[in-house]
Every structure is written in structure tokens, then in C-alpha cells.
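Several structures are given next for inspection.
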Structure 1
Amino acid sequence: MKILHTSDWHLGQSLNQFERSHEHAHFLAWLLETLQEQQVDALLIAGDVFDNANPSSAAQAQLYRFLTEARRRVPQLAIVMIAGNHDSPARMEAPAPFLALLEASVVGQVGRAGQGPSDMARIVLPLKNRAGQVAAWCIAMPFLRPADVPRVEGAADPYLAGMEALYAQAYAHAQQQRQPGQAIIAMGHCHTSGAQVSAESERRIVVGGAEALPAGVFDAGIAYVALGHLHLAQSVGGDATRRYCGSPLPLSFSEVDYRHQVLLVELQGEAVAGILALPVPRSVELLRIPRQPQPLEQVLQALQALEFPPALLAAPPEQWPYLQVRVQLSQPEPGLRMQVEAALRDKPVRLVRIETSTRSSRDNEEAAQVSIDTLGQLQPGDYFERLYQHLYDAPPPAELLAAFTELLNNPAEAQGAA
């Protein structure tokens, strides 16, 4: 039996002000070809199908067109989706009766812990192979909010203990359902201990890091664990059968060097026979110019020197690369954006962000400590001078200090002049 593991599509996402339906369309078209070429038996989508809880009609239509076409091309395909922390559980489950006609199951929530035990039959689902026989059982565990998990009396961390208990209940139910030769696999949308996060694009699930599940929560009898939430493809605890497949698209510039992929998992009876990473083609490039921050003059020269193939020059804007410009400043530069845009004139790129940084000879840890008493005696002008000195390792210019003083003393006049 062949299973394709994917997650974190974030349909409807925008990169700054630029919407990305063109890139998602390319990914979904490639995924359709992959499902057909590999003759996949089951497609697992491990949460964050949409980018937010109220996705646009266009994003929803993109998903449902894909599901319909996937079943048309691969008639035996079973599809299982779970809700992630970006998804609305109720919205995900609303079309479930219609999706069932496509052999597609969606689990948005497990039920409220205060309303009695969860219905395990909703979570533990049979997966059939191309011959129409049940070959595996899937624990489809959506993102768990604190109110979703059972209460564990006396636990030091009730939320973590509740998640562990719920996974244990689901595994026990799967054990009861399975027949010899049938594998158990698990899906989850969560953060596991020790896993590497994408700082700019992954939303914290629970403040304080209490959401980090230990790898041991997944019983050794589970053949494969298909995880979502973290955008970097990685194994959990060094076990190749416990995996994050990662997001198919880079969702921020921190992911520019990620190897985005989906995972093809082959089951032989109750065990994993092989796992193959399938790289996802990148339809739109992300550029960081320069790779590390440099002084403005060098950055402008690098931008002016950018060259692109003729085909890109003639392409529509949705195919142009995204650009992050990284500038190291030694003093404030009010006309920075105008200078960058001038250097990019007539170039087929979309300027997403200008990242500025400063170079100070003093490390934060070496900065002089200021007592509470001293802080109480500082005036606004003192704060301004100290901050400027800290950022640029030089005192503020006289004209800038004069402008700040005028603004401080005559705010109404300064606002009127502006």
C-alpha cells in the first residue's frame, strides 16, 4: 500500500501583500500528476490546509477542485484531512457528507473534553488499498486545543497529559479494530520536543511551549506517524518513521533554503517498507539580496546588477520572484525605499521586504547596566541619545537631535508642519 504524506498547504496565504494562488495551483497540479504516476492508495493532509480560519471562497474552491480531480484521476484514492491550528474545525467538517462521496474523510475536532469521552470511531479510520481491502488503520488526530483533551487529575501539565491520554485511547481503539497484517498509522498536527521550527512563519500553538509532545507519545506499534505544523521536513527523535513532511511552499524568507517535499510511504503488511522524499518544484523563486546584510551602496549595486532571462521579462507579475533586500545601516536613511525601488526599476521582481540592521561595536550583553533609580532620572532626550548610540555606535547628529527636541517640546506645531 502506498501513502502520500503532505501538510501545511496554507491555501489562501499571502506573502506580504502578494497573494499566492498561482503557486498553489502549480503545486496542486504537480501533486495530481504525482498521485497518478505513483498510483497512490491514500493521501494524508496533516493540517493547516488553509492559511486562516475564514478562508476565501477562491481558496476553498481550489481545495475542492483538487479533491474532485484527484479522485477522478486515481479512482481508488482514499483521502484523510485533519484540521491544523490555522484551520477552523467546524468549517473543515462542514462539507464532510459530500466529501464522503469522494472517499475523503475530514476530522476537524475530537469533541469537547467536558462532554464525555470522544468518539474514537470518528478519529480511527480504515484505509483501503487499490484492491478495495482494508490494509491499514489511520489515527486522524487534529490539532488539539486545551478544551479538547481529557482531564488528567494530578498531572503536572494537564494539557500535555491530556494529549498523551487521547493518543493512547486512539491507539487502543485502533488495536481493537485492526486485523493481522494491517498497519496502524497516525496523523497529528502538533509540535514535538526537539523539533526545528520556522521562526517567521509558524504560529506558536500554546504560549510557553507546553504544546511540545515527547516522541514517545506515539506507541512503538504505530508503523508510521505523519505530522504537520512544522514547515521544515524532519524526522522526530531520529526515527525515520516519525516524520514532518514540511510545507510544500516556502511561507517566509526563513524557509528560502528548505527542501520542500512530500513523502511517499510504502507499507508492507504491518510495517513500513520504504520512505521516498519527492521534492516539490518551486514555481516562483524567493531572492535574498544580499544573502547577508551589507552597506547600502553595495546593496544598490547588487540590485542594479540583477539580470533575468527574457522569458521572465515577458511573464505576468504572479510569476516574478519575491525579493527581500537586506541592508546594514550606519545611520538613519529616510529615503531608503525610494533608492531601492529606483535600483529595481524595470526589473521583474516583487519587493516584499526591506530588512534593515545596524552594526554596533558593543554587544547587547556588554552594554552598561542601568539601575532603576537612573532610569527614573532619564528624560526623553536621554533615552533618544542612548538608543541612537546603541544602534549606530555614534552620537546623534546635531540636526537630528534638534528635530527631536522640537518635536518633543512642540508636538502640535510639528504635526501641523508635517
Structure 2
Amino acid sequence: MLVTARAVRAFGDGFVSVLLPVYLLGLGLDGFQIGAVATSTLVGSSALTLAVGFVAYRFRARPLLATAAVLMAATGVAFALVHGLWPLLIVAFIGTLNPSSGDVSVFLPLEQSALPQTVSAKERTALFARYSLVGSLVAAIGSLCAGLPDLIVAHSSMQLTQALQGMFLVYGALGLVALALYRRLSPSLSEPQQDRPPLRESRRIVYTMAALFALDSFGGGFVVQSLLALWLFQRFDLSVATAGTIFFWTGVLSAGSYLVAVRLAHRFGLVNAMVFTHLPSNVLLLLVPFMPSLALAILLLLLRSALSQMDVPTRNSYVMAVVSPAERPAAASITTVPRSLATAASPLLSGYLLGLSAFGWPLVIAGALKGVYDLLMLALFARVRPPEEAEARRV
């Protein structure tokens, strides 16, 4: 149920992240204002995720996930009906809208802390890989479907803005589908543990990881999918359908990389699998703006996608492995929130830079910052092994 619900949400995130800048441009917003809306979505998600993380250990997972799904449905309806900048900022802050094809919402720590309860430690990384694989593949299909409004408008008298509003209503309907799936979860999942504080023994390691993940996400915020799409529109004058096709293939390549990540993690360890795939992808990202043609830029984006997401299942598995089961909801939240907050700060700067120049400075900054994160992660955590790796090494 959790993996299926992830797929449902990912489909909505896939097409919304591509259509969001087009919709906002149609409403008369400029690049800086579009960056502000993206920032508002991420700041709001961070605040909600932090609040949930510190109370989740007192509640079962099912009602919390169901409430979040209702909020997702309301977000889609509100975005279809609201047109002014300030109302949009408020809805973006309160709601679950995601300017990236990846998951940065309140759903993530809730699902992430519940998944390890269903498998053994040896199967944990593979489960997170399947979870990420499904999300990435379906998000890619969602990105491809971002071209539907163009087709609808071309075959009818409907205005593009109306077609885009219809897509936001579809996003809201997907929230109701997720709600139906969450209601089928076992009531015993994530039993309440009111006699323990949310984080104790693992506080130091969790806070250190949170700081590093925040650096990585601050860099990633410069190239969230909505703003990367905006750069492609500006630099190469792409259509929405073409951009959606590009993001479909980047999503497919990212999805395939999750399966490779599991094998690399088993062979070389979780931290090594994270760093030595992520670092080359960031070098590729940094080089994209220097490409003289669209074909070369797309080639580097595709190569980068084949490597950049291998750290997702390995990172999630690693966080859940180095903390106790009782600490998992808080650890998932504390490592997610700084990432969301850091991601929220950079779209505003990215939108501003794109307003000044179409060169692609946000991509250069993102690649450099994320590369620094990789080196720090290797230096600080290469010797901090999860229990199953330490046991295998002793054997």
C-alpha cells in the first residue's frame, strides 16, 4: 500500500513540477515570483514535516498519512481556483504541492519510518530501492503527461490556462486515491511509543547527517524540476511537450539506477555507493550550461540522471540503519526538514539568476555545492557502518 500510494503521489508530482512554471507564467508571474512560489511550497512542507516528525512517535502512521492525503486533495483544488500571487503563496505554503519530481513532502518521513518495519535489515535497502524506483518511474510518466494540455488545447477551443487548471484538479483527485490506499494500511503500523522521547542515543549522528543533507539540498534547490524546465524554456525555447519528454527519460534513467544502487551498496557499502555515484553526476550537472547545443545539454542531463539518484535509497536505508527503531520517525523528519528548508531557500535565488541571464548559473552553483557535500559525507561517515555491514565485515 505504501509503495502504491507513493506511485500515485509521484504521478501528480511529475506533471505538476513541469506545468507549474507554465501555469504561473500564464497568470502573469515573472521568474522571481515563480521562484517565490516554489520556495513557499518547500518552506511550508518543511514546517509541517518537522511538526509531524516530533509527534509521529505518539501516533500510528495510518491517520497521519490519511490526513496528509486530504491536504493533497485540497491543494490541487485550491491551486486551480486561486490566481493572485499572495493567495498562491499562502496555498503553496499550507499545501503539499511539490516543485520537484522527487519527494520533499510530509509524506516522506512517515512512509520512510514505516517501511523498515515490514522487512529484515538485509532487505531494507532493496525495499527502499523499490520504493524509489516506483516513484521515479511513475513521476517520469507524469512528466510525459505534462504535454496533455497542449494536445487538449490544440483539439478544442479550450484556453491553455483552463486546461492547466484541469490538471491541478487531477492532482487533487490523486490525493483522494492516496487517501483510499492509506485507509487500507494495518492499524498496528508504527505503534505509538509515548514513553520515549523522539530522539536520544542517535542525536549527534542524526544532526550531523541533517546538516550535510541540507547542504546537498540547498544545491539541489537551484535545479528543482520546475526551475530546470524554466531554464530549458528560456535557453532553448522548448515546448512544454518536449520538456516533458526530456524529464520522462531522465526519470526513467533515475529509476533504473535504483536497482544498480542496491548491488553497489551490497558490494561496497552504503556510504561508498552514495558518494561515488553522486559526485560524478554533480560534475556533469556543472558542465551542462557550457554545452553549445541542446543535444549536448540533454545528453549530459541524461547521463547525470543515470547517476544522481543512486544515493536516494542508500541514504534512506543508511539513516534508518544507524538509529534505533523508536527513533526512526524523528530521524526521518530531522534529516528531511533541513533538506526541505535548504531546498526552499535556493529556488528564489535561482529564479532571480534566471531573470538576469539564461546562461544557467543555477546549474553551476548546484553542481559545485553538491560536490562539496559528497566529499564531506565520505570524510565523516565512511567508517560509520550500519549493523549488517559491520557484522558482515567481522565474519
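Remarks
- At a computed -0.53, -0.65, -1.18, -1.32 (log10 I(q)/I(0) by the Debye sum over Cα atoms at q = 0.09, 0.10, 0.15, 0.20 Å⁻¹, for residues 150-301 alone), which of 1, 2: 2
- Structure responsible for 0.65, with FRET efficiency 1/(1 + (r/R0)^6) of positions 14 and 342 (r between Cβ atoms, R0 = 25 Å, to 0.05) calculated and labels 1, 2 on offer: 2
- Read-out P(r) over Cα pairs in 20 Å bins from 0, in percent, computed value 30, 60, 10, 0, structure in 1, 2: 2
- Computed 13 for relative contact order in percent (Cα under 8 Å, 6 or more apart) - originating structure among 1, 2: 1
- If helix-only ellipticity at 222 nm (-39500 (n - 2.57) for each DSSP H run of 4 or more, over all residues; to 500) is computed and equals -26000, the structure in 1, 2: 2
Every number in this text was worked out from the coordinates using simple rules, so none of it is lab data. A quick note: this is a predicted structure, and the numbers were derived from the prediction, not measured. Cβ atoms are built from the backbone, for glycine too; each structure is taken alone.
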